[in-house]
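Multiple structures are listed underneath, in structure tokens.
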Structure I
Amino acid sequence: MFIGHHATAFALKPIAPRVSLGILFGATILLDLIWPILILLGIEDVRIAPGITAFTPLDFYKYPVTHSLLAVFGWSILAAIAYWLFRKSVRDAAIVGAAVLSHWVVDFIAHRPDLPLWPGGPKVGLGLWSSIPGTIVVEVALFIAGLALYLRATRARDRIGSIALWSLVVFLGVVYVANITSPPPPSARAIAWAGLAQWLFVPWGFWIDRHREAHA
């Protein structure tokens, strides 16, 4: 789920007010930030297979380093340790680690059984992507709920605080619609290069947070 991961980041902000939204974005999409790099390096791969699910034509047949459950636990622990070394807060570090793990949980709901429990192990997935309406309803509902929680917990400190946030919401909406309506991508490398653009969300989250504050 694309906006589903961002929904999780928004939803976590009220319970982790000291953690920047940029960090939360980076944590919830960390696996998808690393994944395109590994595709370009030839370590992981994806196939274009129209019809493999109703929602996406992508066959995620090889991504054990980023998306096997065992590996995700490892990424979660590394992220938590890195944040603790930076901020010295055990609680916030645990939330950052949980944010990384949340990516696999959300993917588990959406993906067909292509998520390995460990490299080479059995693959699981509930297959929400078999239904386009179901995917849209669930993901949009999650995003609205996460955004609502974030808006209840924060307010704009200045005009940029509103512009930065709502421009991100509009941008995510445009990308989401484009993902649904666009033809299949031409190659795995094209997917990887496009996927690298997700790194933009990390500084964008920091920008938003610098201009927003917790509700009094």
Structure II
Amino acid sequence: MKKTIVKAAGVTTLTDARYFAARGVDWLGLSLDSSQDDYLNVTAALAIKEWVEGVKIVGEFGWANLEEIDYAIQTLALDAIQVGPFADEEALNKLSERCVLFREVVVEPDMNAGVLSAAIEEGATLVYATVVNLAKNGLSWSDLAQGNAALTIDELKELCGQYALVLRMDIEPGELENCLQTLSPWGIEVRGGEEEKTGFKSFDELDDWLDTLENINS
């Protein structure tokens, strides 16, 4: 089985950033969208970036305007940026000329394969990879396996064969190998948790998950 790229997303603390960099993730996503309550300003993001090595940095945006994104690209020397599902083709064109581009597509519980395929196809030639976010609406690997979503496993597998997709969904460590062998996605996304107190957090669950993924990729 081919190696699965790992993208850590929504990083807002140095604790998370250093953990994921030490675990050898391929891409580290910093939350830079100022329209969100929980985000990093450019100064804080730069401080984190200076502390981590060996990982590519993605600036994650949703509703941010082009000027804000351009400023972050220049100030942080980002390796890539990620935009939300509502970025139009004109914006994608402009951004793809400035930086490697990820685009997020959110999967609704009633979204079928045809609708998802059309959403991925929009601007597909302009993006490096598409983040398919099933977790936002609570869709897990178990839901797909049990037929509790409009999208089926076979349909998602077919889309993974057609596009460079980064999957974000809840997958138990024991289900991870079956999921990746079945779907063979280009990448998979993982997120950190809340700090228990400043500077301290439990990474036990992430350790189990990433240990399993490392064994699969080796």
Structure III
Amino acid sequence: MTTQTQIKTQPLLKGLLRPVLVSAGFFMLLTGLGYPLATTLVANVMFPHQAQGSLIERDGQVIGSALIGQQFSRPEYFQGRPSMTADQPYNAGSSGASNLGPTSQKLIDQVTQRVQAYRQLNGLAADSQVPVDAVTASASGLDPHISLANAQLQVARVARLRQLPEAELLKVVQAHTEQRTLGLLGEPRVNVLQLNLALDALHQQPLAASE
């Protein structure tokens, strides 16, 4: 009986093994090679700028991406939200947040220090409200945008240092304000790099990130 069972089992296993291997190979090629190639091709044809990383160029040189923030330390530039990526701010190779919870004393101390620094930098009163994005990092640590409220509170400082009328600078901010996606998702926001490039274009000044 045992010998007969083994003889019957061997053809059965061979009959099952072949379709399993064929289907595994087929779906590996389909989902691991065919689908990525197809989506890459469609993306490059329909959305070439986004597919190439939404790169921003000036004078033929890539100076950044509309999707990844940069740190600006000089006060005559609009400044983005804090970044908690490892070793340096906005490090795309180590995207991530601090993972500190709302009850963390370390986070509370960090936010308190940022609030004080933001008020001092922008000449605000000690009890003035500060936009949350000005003192907290995003989940990715790479957020290239700030809220419209954040940008507007920085206008007075930037206008004074660049010797520009605040009304003119507000128009520049408004021109670079992105509205809600599809009119529903998110909040109005301003891309900091693009806004600072527009500022430099007013007087043909060089863009200066953190030094």
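Key figures
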{"item": "Entry that produces 50, 37, 28 once Cα extents along the principal axes in Å is calculated, selected from I, II, III", "result": "I"}
{"item": "Highest-scoring label, criterion being distance in nm of label points 7 Å out along Cα→Cβ at positions 116 and 132, among I, II, III", "result": "I"}
{"item": "Of the structures I, II, III, the one that -15000 was derived from, the read-out being helix-only ellipticity at 222 nm (-39500 (n - 2.57) for each DSSP H run of 4 or more, over all residues; to 500)", "result": "III"}
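Only the coordinates and a few stated rules stand behind these numbers; no lab work does. Note that the structure is a prediction, hence the values are computed from the model and not measured. Cβ atoms are built from the backbone, for glycine too; each structure is taken alone.
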